[in-house]
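Below, each structure is written out as structure tokens.
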Structure 1
Amino acid sequence: MNKNRKLKLCLIGDISNVHCKRWANYFAEKGHEVHFVDNHYYKYKNLKLHYLKDYTRIKLIDYLSRLIRAKYIIRKIKPDLVHSQQLTYHGFLGALSDAHPYIVTPWGSDTLFDYEKSFVHKYIIKYALDKADIIHQIDMNGVERVNQIYGDHRGRLFLLNEGVDTKVYRKKRFSKKNKITLLSIRVPKESYNTLLFVEALNIIINKYGIKNIIAVMCNEGDKIARDRFYEKRLNGLINKYNLRKYMRFFRYTREVYYTQHLMENADIYVDTMYRTVRGQGFGKTGLEAMSSALALVIPDNPDVTIYVKHMQNGLLYKKNDAEALAKAIVKLVENKKLREKLGRSARKFILKNYDWEKNIKLLEDKYYELANRPKKKNFLN
């Protein structure tokens, strides 16, 4: 594996997403020539962004135009490899370029939700998987989901969860005058089941009479994929149960410093997302909460139990059960020693298994391995 030369990388993803920014910036700061293709704009001194600007208000025309321009851009770059994040749009973009070596990373939302939307979505996802030389997965449940919809891909599998930045997400608490802060970062959407958090708060406050809590949650989603109807239902439920004086709200943001600040000020992290068909992907926010030494309360799903062991580094509750969620939260609110024990164990688990600085180097090694393989014949050679 020749590591003496720097690589020319073509990365495709949502550059406004914090995880994609960190991914691209890491390789740029390491001295690799990084080209990023996306229809969002982001300026970074060491990053060469190829901005796929829309020129009309007709979605189909703009989409087809981006596909054509992306293929031309990648042809011009002649990268050592192409890596796309998420199958439905960016994965399809990379696959159509016919560039090799080609890596694609499913995100969970594509195989969990997008695949069920239509025949077109199914075709796009399968096409992106079929064209990939390497399918990068973050855990075995993701592997199983792709096996179900596509078939056995173990011969092209690269299993690695890049993890979280443990220097950014770390334990740092501020005194709150005997108030316990519960945090939920999920945006108000049906797929994230955030109404369940409000139902559980009603039980905690109005049934059990526990009022020394502040619940912090998002009440306004991403402007790109916002669910205004669900937001209205959420706010209606909060008013119905008279919970506003126990709650603080924030708008969805993609900035790392903001989620870091929220977690630094929290005591308990609450997750409500669930799926009944193929399970639930364990999101990056769960890992960030664990790295921040927060006591974690999360549904008991197959994907989750890879990371969270009940009463060891978090609490599991029966999915979609407000009473079970409320009881788990009450247990942590009333037991400071348990909160702190679970938080310490969670951070220790992350430091051992999912430290960004350690794991991203393994991805860089894979890039070098692929770049040094004999090239497939395509338009780049």
Structure 2
Amino acid sequence: MGQNERRICFAIRNNRHYAGADGLRDFDLLTLVSSLLHYGGRRRMEKIGVIGAGSWGTALAILLNENGNDVTLWSHRAEEAAKVQKDREISKLPGIHIPESIAVTADLAETVRGKKVLVLVVPSKAVRETAEKMREFVEPGAVIVSAVKGIEEGTLFTMTDIIEEVIPQAETAALSGPSHAEEVARLLPTACVIGAHTEETARFLQKLFMSAVFRVYISADMLGIELGGALKNVIALAAGIADGMGYGDNAKAALITRGIVEIARLGMKMGGRLETFSGLTGIGDLIVTCASMHSRNRRAGILMGQGKTMEEAMQEVNMVVEGVYSAKAAMELAKKYDTELPIIEQVNQILFEGKDPKEAVSNLMLRDSNTENSLIPWPGQRN
């Protein structure tokens, strides 16, 4: 079977979840197939290693494979790699078939050696350790794309900061945006942003990832992209807690809008751009994370709002809840840059000090009265 025919079969198989007996209703499969063929004939195949076989790593491996690339997917557990290699499915993406053309392995050297592009998709707390293990196998000039959303405690490094420190021979880039793995793996329309240090690298990666169902924009603001992706997870915990307590849409809207204010306030002090926080990797990612049940951070927050402890919530979600790890780092950054983050501060107190969520909400609602935006002058005042 040729590459084009394989793409068509994959699109049909993995989108049956969204189809009724009479065919696809919400997804125009004919448009998808014709676009896949259109894009598929215009790109050069690259050898790509995807480091991390969780739901997001697997979804990106499927996307890159469907774009015509030679993809190797790495799992840190040998038994898991063998099972996926055999069954062609992971439990976190039920019903999604992993194409046979994707090699699945627990051999890190095999995954990394000779690859021009590496996509790092492990939990944020494992990025440094994984990068150290990868270092000796990474070719000079290889591009490592971080698809991890987090901030390292202690150093307060972004994920690309860590990679650049540990693997100096590589270029780095960041991929972020509103992109649930469950939808990307089914080739449902998604838009993201790739940030890089040079336009040349950004455009190279844009062509690599972009398809009829995965639109990619590029940006020079890597810092803003990574901060938005990390900090929105903390706000999503707050949104979930509010849902778990039975609060309504008004509260959710307030958390989202005031949450992006906090993210932008800190991010701009650190050197990020307001335009980034107003875009896909800022407000876009925040909306999808706060509103969707695909969001592990929101689900964990709901459980905490219903009375479960942080540990109980994380165990029940059974996936990495990045917001928990980013919350402490966010408060360290707030102190370093002398920035008020009232929502993130209350989330920290709930997570690590056992504060009652009802008390946290009361503290937020009864804060000193203020203007919504101090940069907007009253008539007669100078800006």
Q. Between structures 1, 2, where is FRET efficiency 1/(1 + (r/R0)^6) of positions 77 and 149 (r between Cβ atoms, R0 = 35 Å, to 0.05) highest?
A. 2
Q. Suppose you compute Cα Rg over 2.2 N^0.38 Å, for residues 61-212 alone for every structure in 1, 2: which one lands on 1.02?
A. 2
Q) Which of the displayed structures (1, 2) returns the greatest value of distance in nm of label points 7 Å out along Cα→Cβ at positions 53 and 293 on calculation? A) 1
Q) When you work out distance in nm of label points 7 Å out along Cα→Cβ at positions 261 and 349 for each of the structures 1, 2, which one comes out largest? A) 1
Q. For which of the structures 1, 2 does the calculation of volume of the Cα convex hull per residue in Å³ return 141?
A. 1
Q | If helix-only ellipticity at 222 nm (-39500 (n - 2.57) for each DSSP H run of 4 or more, over all residues; to 500) is computed and equals -15000, the structure in 1, 2 | A | 2
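Each value in this text was obtained by applying a stated rule to the coordinates, not by laboratory testing. Worth saying up front: this structure is predicted, and the values here are computed from it rather than measured. Cβ atoms are built from the backbone, for glycine too; each structure is taken alone.
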